[in-house]
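What follows is a set of structures for review.
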Structure I
Amino acid sequence: MVVLAGCDHCRKRTEPPPPAPKQSFLALDREQQRIVQDYQPVSAALTAYELAFRDWRLGRLSQAELLARVRSYRSVVLAAHDRVGADPATSETKRAKRLFVEGLEARAQALAALPDLGRYTPLWNRSVVNARAGLTIMQDVRDRARLIPLPEDAVS
């Protein structure tokens with residue numbers, strides 16, 4: 001007969017923590033609205049940046065002028081990164097928040113890479129994909145909770 005006995009090396013065994021109580025619809029909405037509100041300045045400043053980038057590519061804007069606008073937009077991105085990163089998030093909203101933060105990091109890196117388009121393009125594309133994926137997760141959570149959808153242009 002073989003007897004096996006486990007040993008916890010004199011440590012107390014602990015039970016896994018109980019699942020967190022289900023979040024109320026109001027709390028979920030507040031949590032997500034806060035994250036979107038903290039991200040929103042990036043989306044609001046995006047059009048001006050994209051116009052400057054297009055004008056630079058078409059030769060209507062000097063590299064020095066573009067880089068000045070890039071610095072301005074990058075400061076907005078970095079501030080949003082800090083705010084969104086500090087926002088509390090639970091459950092699936094945590095996944096969306098992580099994607100937003102990673103997207104903002106990629107966007108800041110892309111902006112720092114300019115005028116090197118070889119480094120800029122994959123970082124920029126990653127930032128866009130992460131923002132869209134994060135927004136999709138939030139929209140799915142909101143759909144299941146039957147909350148009003150977030151505006152599509154809130155996160156871009």
Structure II
Amino acid sequence: MSTVPTLARSYEVLRPKVLQRLLELRSTLDPSLGRLDDATARAQIGAVLDHLGNFIATGDLGLHRGFLHTFLAMRAAEAQSPASVLAMLVAIGDTAAQVAQEEGAGTPEGADLTLLLTRVTASTARAVNDLIAEELGRRAAQRAELADRARQGKR
């Protein structure tokens with residue numbers, strides 16, 4: 001029998017404690033989060049935690065990548081670099097794993113959830129890196145195309 005449903009339920013039970021810890025640490029996670037009012041910070045962090053929970057429950061990397069793409073775009077509109085978004089997402093995942101480890105200390109379920117959150121954080125980091133690389137590839141191709149057009153126009 002798969003442990004994913006059990007771990008997904010365990011994550012959902014733990015989620016309020018993770019959110020509280022992240023709200024307490026928000027200015028150290030990302031200085032821009034520290035400048036937000038509580039409701040906005042709660043909404044942004046909550047959205048990430050919701051999607052982490054969804055990814056844990058479903059394992060749907062495509063859906064998770066879609067969220068990450070949108071989240072990167074939203075944070076870019078707030079003048080946040082992709083690197084700072086990546087750092088924030090990793091810090092959120094690491095904090096969730098730390099809370100799981102503390103709350104489940106000495107239990108197999110706590111160890112399993114901590115390991116799963118660590119793996120989800122690694123998958124999130126890989127997906128964000130892939131999205132950044134894809135965007136850089138698109139920009140490089142556009143730049144090359146524009147340079148080619150400029151050279152052809154000079155002939």
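For which of the structures I, II does the calculation of mean count of other Cβ atoms within 10 Å over residues 38-45 return 15.0? The correct label is II. One of I, II was used to calculate helix-only ellipticity at 222 nm (-39500 (n - 2.57) for each DSSP H run of 4 or more, over all residues; to 500), giving -25000; which? Answer for the origin of the read-out: I.
Largest in Rg/Rh (Cα atoms, Kirkwood Rh) among the labelled structures I, II is structure I.
Just so you know, all these numbers are worked out from the coordinates, no wet-lab data involved. Remember, predicted model here, so these are calculated numbers, not experimental data. Cβ atoms are built from the backbone, for glycine too; each structure is taken alone.
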